[in-house]
Structure P
Amino acid sequence: MEKIANIMVPVSGHKIDEEAIGLACRVARAGKGRVYVVYVIEVTRTLPLNAELETEVKKGEVILDKAERVAEEVDYEVESELLQAREVGPALVDEAIERGVDLIIIGVPYKKRFGEFNLGKVAPYMLKNAPCRVWLVRQAISD
């Protein structure tokens, strides 16, 4: 396996984000790599892309602060980024390309839709379109 130097962890505020960040820090430490934690604010088409969404920005900052604290607990420094985009998946793929990411680690909450486990929209998009490896960390059913 080639060296993993740059890891991106998209976060959404779910508890599973913590596991994904912890895993990313451990993998990055082994390869002396960097970890980028990214939160994307989805902007509806009725608003301009650069609209000032104060409530969403505050929510994103709280989530990123939490991510940084989780990384500090395992004694690793991460870089965090808050983005605004029309759709989360394409924004994350663009960010991965721009940063030259070797691995994306996504925490997936265990959610059911119509009685069946559902991955949501972002994880399948990343699996299909990301230019690098993608690891999913699914929340335990019991959580």
Structure Q
Amino acid sequence: MDNNIEKRNIDLIKKFEKMINTADKELASELISEKASFFTPASDKPLYGAEGYLSIVHWMRTGFSDVQWHIDDLVTSSDKIAVRWILTGTHDGEFLGVKPTGIKIKTSVMNFYYLDENGKFINDIAAEGMIGILRPLGLCK
């Protein structure tokens, strides 16, 4: 792979990390294609663009107000970035019907991000296995 593309993708995911940890609307608009669609356990319909992605971030913050994602490992290709995140937070709000417990979490999360021809995020494949477990149990939509 071209070193310029690899550097671009590493820079993109570092900006993305900042965006999700600060919910920066301007940065989200810069990084995420308006055509992008995302899925979450909170919705059975896709969410679109920067606003849709930030709604996922805000949804997570309803249950974990101090949630943070930190890049632990990543692999990149010309149109794809795979990231293993370390997610931390305190369960201080209701989340998927579970009342606040005060429990501090630290877990590893894996996401695959797809880029369009302009180097903007167009899709994020994450936690699909967990959604497949939670939905039949009635723990998400």
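Observations
- Answer label among P, Q for the case where semi-axes √(5λ) of the Cα gyration tensor in Å, calculated from the coordinates, equals 26, 16, 14: Q
- Structure with the greatest value (metric mean count of other Cβ atoms within 10 Å over residues 4-11, set P, Q): P
- Of structures P, Q, the largest value of relative contact order in percent (Cα under 8 Å, 6 or more apart) belongs to P.
- Among P, Q, which structure scores highest (criterion: distance in nm of label points 7 Å out along Cα→Cβ at positions 36 and 52): P
- Comparison across structures P, Q (criterion: distance in nm of label points 7 Å out along Cα→Cβ at positions 20 and 124) gives the highest value for P.
Any read-out appearing in this document is the output of simple, stated calculations on the displayed coordinates, not a laboratory observation. From a predicted model like this one, the values you see are computed outputs, not experimental measurements. Cβ atoms are built from the backbone, for glycine too; each structure is taken alone.
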